[in-house]
Structures are given as structure tokens and as C-alpha cells.
Structure P
Amino acid sequence: MKRLALALAFATLIPAAHAVEYTQIQPDKSAINFVYKQMGVAVDGKFKKFSSTLNFDPAKPAAAKASFDVELASVDTGAPEGDQEVAGKPWFNTKVFPSAKFVSGTVKPLGGNKYEVAGQLSIKGKTQDVVVPATFTAQGNTGIFDGSFTIRRADFSIGEGSWAKFDIVANDVQIKFRITASTK
């Protein structure tokens, strides 16, 4: 009994093993890319500017929160004329809708380093529920989140008018991300 009382007293003097919470996004080590098919050929692109907030403790994944604001005009299709076209009214209409936004709702651990992040994605004034599979790898004070999911551009009116058909540009667009974050 004496040992138990001593152990309890000692335990209150030692701070609990503090949780590691990843909160600081490292934009220079992070990327948001996309892949779509144009005339049956896969084409890669990326967004060069985004801001985000993140709170992720691997010991408490259900309490995690994340949001991302992607500057749509920062699109890089690999060609300046493509960038201008995609920023225009039929596609992203960046003058009216300058950003896309993702806000997490729930994070479900799937075992190992795999998670399922449910949230809402808003593009061009339209919001859809999405489920994003992701992995998390801790490397000391740095954590890396990798994942991908597919959206349908028609769900967000991306490609209006003559571009609304899917004969030249496919409806499915795969979004790929690597987000690197550190602890405080």
C-alpha cells in the first residue's frame, strides 16, 4: 500500500507524457497537385499558393482539425496560356471565386498510419462532402501527411459552356497532396 501511495504521489509530480501536436505547416515542403485527362492523356498540374491551419495529435486523431485555402489563380498547368485559360470564367473564374476551401469535419483512424478525413470542399460557390484517405508519418518534430482523392469537375461547375462536355477534358480530377507540418 505504501508503494502504491508513493507511486501515485510521484506520478503527480512528473508531468504526463505530453502529446505531440503538429500545427505548423511548412509550405516549402508541402504540395497540392492534380491530375486530369485531356484527350485521354494524363496531365499534371499544381497549385503554388495555399494557406492552412492544422491541429493533429496522433494520440488523439478524432480531435484533429484542418482547413486549407487554395489560391486558384496560383494554378500551374505547365504552360502560361493554360494557366490563364483555367483561371478564366469557364473554369475557375478566379475573379469571382479566388479560392477553394477544404474544412475537415471528422478524422477516423483506420489502423497503422492510415486515416480517413471527412470534410467539406468548396469550389466556385459549390460545397460537397468529401472523404479523403490519408497517411501520416512522423519524423521527429516533423509529420508528413500524404493522400489523394478524386473530384468530379461537373460537381463544381469547373469547365462551363463548351467545356462542360467530357470529350476533351475528363470529368474526374485526382487531387494529390503532401503536407509537411512540425510541432511548435
Structure Q
Amino acid sequence: MIRVRRIPMDDPLFAQAVDLRERVLLGPVGWTYEQYLDESPGREETCEHFVALAERSEGPRVVGTAMLLASGSDGLSSPGAAKPEGRFGKVLQVAVDRQMHGQGVGRKLMVAIEARAFAPEDAGGLGLDGLYCHAQHTAIGFYDRLGWATESDAFEEAGIVHRRMGIRAGGEAS
């Protein structure tokens, strides 16, 4: 069974999440976690960190991870995208262990992030109007199936083709 939790950076599971991000996202483009930190100072501390966990006899194993930047202002000037009205959050560094692809791990992460982002503040949520991400070209179908819409032409980021994808509160594509 896979469960999703939001964790602080001092949680012991955070190191597993960083390791997964390095293996799936950063390493393939020639980056280390330290280089990511240098390129994005303060981002780790500003984001909320989500992990998908598989239970095993020796303890939980992180099989998926994602970050939510809820400030609503970082990256809103994506290439080719209009700046939307309202409060938006950015989903970053979504990574699923390759052995777990096709088992709903990414979907569970995104459901948890959307629930946190769109729940009213008085119910413990962030009360955001929408979410967006810079989806690698190979992940566009994943976000499409979740109801997200393509919001920009293709652009290059970290040497990989991306498109801005978005969704509004209530499940409406942006």
C-alpha cells in the first residue's frame, strides 16, 4: 500500500526523497543536489515536501516525491504563458521510483498536493486558486490524465523540453 505524507526537511525520510530526486531528475541532466541548491537558493526551505511511501519490514521507503511552492509568485513568467489572476502554487521536482511507474504513485502525490493547495485556509489548506508546473515533454500525458491543461509552447529548461501545465481549484484546467 502506498500512502502520501507531507514532511518537514528535518524528517529522516527527507534524505530518501533527495536521493530519489537525484536519481530520477537531477542526475540524468548532470546535476547534483548541491548544484540544485546553488541554482535555487532558499527554495527547499520555502517549499512543502511530499513523499509517497511504501511500507516494508525495515521501515517506510520513499517511492515518490514532489514539492509545492505555495508563495504563488515564483516562476509565473513561464515562457509563452500569460500571467494568470489569483493565487497560484508551483509543483516542482515530481519524481517516482522507476520500479514503481504505472502503479499510481504519481497520481497519489498529485491528489495530495491538490487537496492541500485547494482546501480553504480555515480547513488547514492553502486556499490557492490554481497550480502549475513545468512538465517535461515526457510527462505531459500524465498531467493531461489528471485534468491539467497545457498553457505554453515548448521551452527548454535544464536542457530538457518542457511545457507549462496548470489546473484551477475545482479541477478545472487553467
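Comparing relative contact order in percent (Cα under 8 Å, 6 or more apart) across P, Q, which is largest?
Details: P: 24; Q: 18.
Answer by largest value of relative contact order in percent (Cα under 8 Å, 6 or more apart): P.
When mean projected area of the Cα convex hull in nm² is computed for each of P, Q, which one produces 13.1?
P
Computing helix-only ellipticity at 222 nm (-39500 (n - 2.57) for each DSSP H run of 4 or more, over all residues; to 500) gives -6000 for which of P, Q?
Comparing all candidates, it corresponds to Q.
Read the figures in this text as sums done on the coordinates, not as results from a lab. Remember, it's a predicted structure, so these values are computed and weren't measured experimentally.
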